[in-house]
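Asks: I've put the structures underneath this note.
Values quoted throughout were computed directly from the atomic coordinates according to the rules given, and no laboratory measurement underlies them. Just so you know, these numbers come straight off a predicted model, no measurement behind them. Cβ atoms are built from the backbone, for glycine too; each structure is taken alone.
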Structure I
Amino acid sequence: MTGAAATEGDRSGDHAGADDLIPYLSDRWLAAANAALADLPPLDIELRVGFVVTGGPEGDREHQLILGPHQVGAERGVEAVSVTMTMDHGLAIEIANGRTSAQRAFLDGRLQLSGSAGALLGHQKALNDIDDRLAALRARTRF
């Protein structure tokens, strides 16, 4: 999972300068992620994946990905999630940039899961679709 494009205006063809980059996991980043995911088809079931990222430059951050049943999106907080992934800020950046996977980090003991990890089974395509949608946002993110 990767962590987290789109409402910040159309920048297709533009290259974001350092001042245009969106700080990772900021409220602005979360709003952009939510907009990027808004038109993905939702799952037929309720599935929310929570993320707790500790030790970031602005303290600990919590957010969730919503995969269904009524919407796909991202929002602050981890209330009513099916499963929560807890990791430090450095690992969150590694996952977001594709340098490691959440699965590898879990197996290495760097990522903790709580809740119903089985809820993720069978939904890899939806998770991959989210990752694909967040690619443009990653290019505009200050990690």
Structure II
Amino acid sequence: MRGVNTERAQQGVPSGAGAVVGRLAVPAGVLAAVVGAFAYVGTVDPNEPGHYPVCPLLRLTGVYCPGCGGLRSAYAFAHGDWVTALGANALAVAGYLAFAALWTVWVVRAVRGRPMRITLGPVQLWSLGTLLLVFTVVRNLPFGGWLHP
């Protein structure tokens, strides 16, 4: 156990309760913003017309974008109705879960004094783009009706 604190000091990572609280400030602020957004969407029903603007792509072309149904999905997710949330926008639900996992990793790394670094290479970026494109195309084809919001 000797030298544990000296290793941290040599790495330039402040230790102690005040340092941990300081490192958790940004993740806590991000969580507060996300909780606030979900609380607002959970309070103001997007299924009622007039509360939110219509998707411009859907209005002008009749094509569902990858985000269409995202607010209805967030509303259902906030109310614990995961089946309806998946039906409104399955990709958004995957995004909510990915955010929760990444945020948890961020907090654990912050407590340990390690920075959070996400580096996406070309393969990962192209894969994400392909996933969005395939999701968009399939949800607009006749056999992809189960992906319509």
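Asks: Comparing FRET efficiency 1/(1 + (r/R0)^6) of positions 21 and 61 (r between Cβ atoms, R0 = 41 Å, to 0.05) across structures I, II, which is largest?
Replies: The structure with the largest value is I.
Asks: Any idea which of I, II comes out highest on mean count of other Cβ atoms within 10 Å over residues 93-100?
Replies: Structure I gives the largest value of mean count of other Cβ atoms within 10 Å over residues 93-100 among I, II.
Asks: For distance in nm of label points 7 Å out along Cα→Cβ at positions 69 and 109, find whichever of I, II sits highest and give me its label. Numbers along the way, then the final one.
Replies: On the way: I: 4.1; II: 3.2.
Once distance in nm of label points 7 Å out along Cα→Cβ at positions 69 and 109 is tallied for I, II, the winner is I.
Asks: So distance in nm of label points 7 Å out along Cα→Cβ at positions 45 and 117, computed for just one structure, reads 1.7; which one of I, II is that?
Replies: I
Asks: Mean count of other Cβ atoms within 10 Å over residues 29-36 computed as 21.8: which structure among I, II?
Replies: Computed on structure I.
Asks: One of I, II was used to calculate percent of Cα pairs over 28 Å apart, giving 12; which?
Replies: Answer for the origin of the read-out: I.
Asks: Quick one: distance in nm of label points 7 Å out along Cα→Cβ at positions 77 and 101 came out at 1.4 when computed from one of I, II, so which one is it?
Replies: Here the read-out was taken from II.
Asks: Still on this structure: Starting from the value -20000: which structure in I, II was helix-only ellipticity at 222 nm (-39500 (n - 2.57) for each DSSP H run of 4 or more, over all residues; to 500) calculated from?
Replies: This figure was derived from II.
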